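J.: The data blocks that follow each hold one structure.
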Structure 1
Amino acid sequence: MSGSSIQALNSIGFVGRPRARPPFFITLDGPVSRRSGAPGKEATLLRFDHVSLTYGTQKILNDITFEIQEGQFAVFIGPSGCGKTTTLKMINRLIQPDSGHIYLNGKDIAAADRYELRRHTGYVIQQIGLFPNMTVAQNICVVPKLLKWPKDQCVQIVRSLLDMVDMPYDQYAHKYPGEMSGGQQQRIGILRALAASPPVVLMDEPFSALDPMTRRSLQLEVKTLQQKLNKTIIFVTHDMEEALDLADVIVFMNHGEIVQIAPPEEMLENPATDQIREFLGKHQSGPDPAGLTVDQFMRTGIITVNQNRGVNECVSRMQHHNVDTLLVVDERRRYQGTVSIADIRLTGHVVKTIGPLVRCTTPVVHVGDNAKECFEQLISSGFPYLVVLKEDETVAGIVTKTSMASAMAEQLWG
């Protein structure tokens, strides 16, 4: 994400002209979530209190009670007809319960105007639902315009959001949905849900109609966006692999009841029922060591820097992240090499950018490479780590002796 985009974001969304205080169900009073890096206890953002729903003689939801904390990625899963989508649609009052209460930030949503509630609740569906007669920019800013946000703020929101999913503003902002692929359209649907900086975003099987590669890419992007913006996401899926990849907490439902609520690791270790164990399936089985790949052992979230950045900026970034080396990339985020504090101290005074200081000596491997072979290369090379690249030569992560040993121990002993 570019520097300008970083400046366009604040703790809950976007900066711009001051706007009126939002409705009561948006304001997050009380302690700041630990996910934001600030002290304090995590706030309960969403709470269902003994909620039930019946259609005729059929019990759709049976006295369900649960809480979702601010900043959590909560995934609802279960067999068809279990009530997960009904539960999601109750959050923005598309469906009304027969009994019980639903609280958003401690306030009963039954007391809120349903249309205002929906304008402040992000919603992404499988069918995407973009307006075909509107451009990308117009689709993204549908809700901000309803909320009468200033035009310049809307433009900045579009620029910032498109930048976060690597869709340049000049190239995509003025396109129409019919001019883009299904994956690109779904990205715009996700950005539209985030545009008004809602405290909670609802996602109803948003990727189920996409091909596997596009689906995986969007899953990673959504998780990245959720973490950057500290958003609470309620996500419905049939796919346990998707749930395990995305969730901070998984809510398993069956016959309108909650069977188990647990983080992915806990659910893998202690499934509450045979049905959950069946859903987990292969994910409970230990992998074949011969088939392990390097990306199963790598560290992600590695600090990178553009080769055109200044020397002083890179030194500041090293100090901030407490590292002595940065991975260097080009404008397309392709890996170029490394720059170390030692090189900067030696010759940094004679150059303005770090480009001339980049070294290309660190061994490189690729996602999908055999883990055993990469481990042998790491040992024999004498380097403290290997750089792991994706197919497009962008940085996926690094493998260190420590990360390899820890991951191997987890594979062997859990």
Structure 2
Amino acid sequence: MTSAGVSPQAESFVRDGYLVIEDLVPAADRDRIVADADKFVTGEDPVANLPDDGNILAVHFPHWVSPVATEMLAHPGLVDVLSQICAAHVPEWDGSVKAMQSMLFFKPPGLQGQAWHQDERYIPTRDRSLVGAWIALDDATIENGCLWVLPGSHRMGRIYPTRDHGQPDEFDPTDEAYGFDDADAIPVEVKAGSVVFFNGYLLHRSQRNRSTGTRMALVNHYMNAWSPLPWLLENGIDVGTADNRRITLVSGVDPYEANPIVDPPDVTFVRAATGRSNINDPLHVDTSIEIAAPRELVWSVLTDLPSYGEWNPYIQQVDGTGEPGTTVTVTALPTGAEESMTYPVEVIAVEAPTLLKWEGGFPDRLQWCADHRWELAETDTGTVVRHHERFSGELAESILAENRDRVITDFGRFNEALKAESERRFAK
């Protein structure tokens, strides 16, 4: 410890906003995590929205259902560091730490990264003590999409505004923070077993995996146990006294033990690897968008077919009941078209609040068939909507080769409008 009672590691973390500790998680522990990850792909560990093709970007909250992930929350090497740095900026802090989130990233070849962002935007703390512990399960390099950080960008405690990044080939659909100079950003290349600790206000990003291998990482989030956690609030809750108690104490004392810790659900959810599908499958258009509104509300907007004309710039009208097994008539205005087009589709599945599936084709489905799906999953900030369409038939390859960019643009128009309408209704 220094003369002020703060360790050199803590001083470095408070100054720079991040800290790298090499060889913190031994190979045996990493092997257990990787082996356990297969259980999410196969469904042995319960997942609410496992993609049909098994392509997964990340598992959200694996510790809800996996004993291995639960153990990793309180890994002795992590806890030793966290109990020094987590709230080192708070006078008289006693080293008490709690965890509230975990994420297991697969990041297969070709998959996008995430644009500049700050984790406190998603998981707010009262005392700026949020810390991500990014555990490298593979060597992380510039080529395979390692973290980049902007040292010192946490110091003022500012949450930057966000916007669409406009780089869908490089970054996933989440928006980007802006309003700062990133000239001093640096890549954080680390060997497997290293852990990157970073403050919740630190600007960081990752880029597309341009390698031929995965870039797996387990990321846990922690904070000062003395600070309440006003996160994932329901309407009507006073943010000033709110404290999400779905937490795990990993160090020190629980000052709020009179308010019982909430048990986690018995099922978790995943984020599909939509970027890889776009690149490797020429007959599959795969998009997604994150919406800051509950899944049930987003579902209600998506399936309220008569209201499409009020908010949807792409599919402007749908006539029909929308019940499974029925046919609806769709009127759409594609990008660049002077006139709208009208065509029938069959409603294949309506599974509230997770799946809407249509199917159509012309002049028959042997020549051109489109399997059009919207899949909704809960996230820690609201809902992620996977909006994708798979084409088949004798004419599919030639037609899609000519129109693929337009289809992607039109799906983006639909997605952004769905986001705007859902968030507008949620704010009312």
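All of the numbers you see were taken from the coordinates with simple rules; none came from a lab. Just so it is clear, the structure is predicted and the values come from calculations on it, not from any experiment. Cβ atoms are built from the backbone, for glycine too; each structure is taken alone.
J.: For distance in nm of label points 7 Å out along Cα→Cβ at positions 47 and 311, which structure out of 1, 2 has the highest calculated value? Before the final figure, lay out the partial values.
T.: Details: 1: 5.7; 2: 2.9.
Structure 1 gives the largest value of distance in nm of label points 7 Å out along Cα→Cβ at positions 47 and 311 among 1, 2.
J.: Given a computed value of 0.30 for FRET efficiency 1/(1 + (r/R0)^6) of positions 95 and 207 (r between Cβ atoms, R0 = 30 Å, to 0.05), which structure among 1, 2 does it belong to?
T.: Details: 1: 0.85; 2: 0.30.
It was calculated from structure 2.
J.: Another question about this same structure. Once distance in nm of label points 7 Å out along Cα→Cβ at positions 231 and 391 is calculated for every structure in 1, 2, which label goes with the largest value?
T.: Top value of distance in nm of label points 7 Å out along Cα→Cβ at positions 231 and 391, among 1, 2, belongs to structure 2.
J.: Please compute mean count of other Cβ atoms within 10 Å over residues 79-86 for structures 1, 2 and give me the label with the greatest value. Write down the numbers at each step before the final one.
T.: Details: 1: 18.2; 2: 22.9.
For this comparison of mean count of other Cβ atoms within 10 Å over residues 79-86, the top structure is 2.
J.: Another question about this same structure. Computing helix-only ellipticity at 222 nm (-39500 (n - 2.57) for each DSSP H run of 4 or more, over all residues; to 500) gives -9500 for which of 1, 2? List each step's numbers first, then the result.
T.: Details: 1: -9500; 2: -6500.
Answer by label: 1.
J.: A value of 20.5 was derived for mean count of other Cβ atoms within 10 Å over residues 159-166; which structure in 1, 2 was it taken from?
T.: Values: 1: 20.5; 2: 13.8.
Answer by label: 1.
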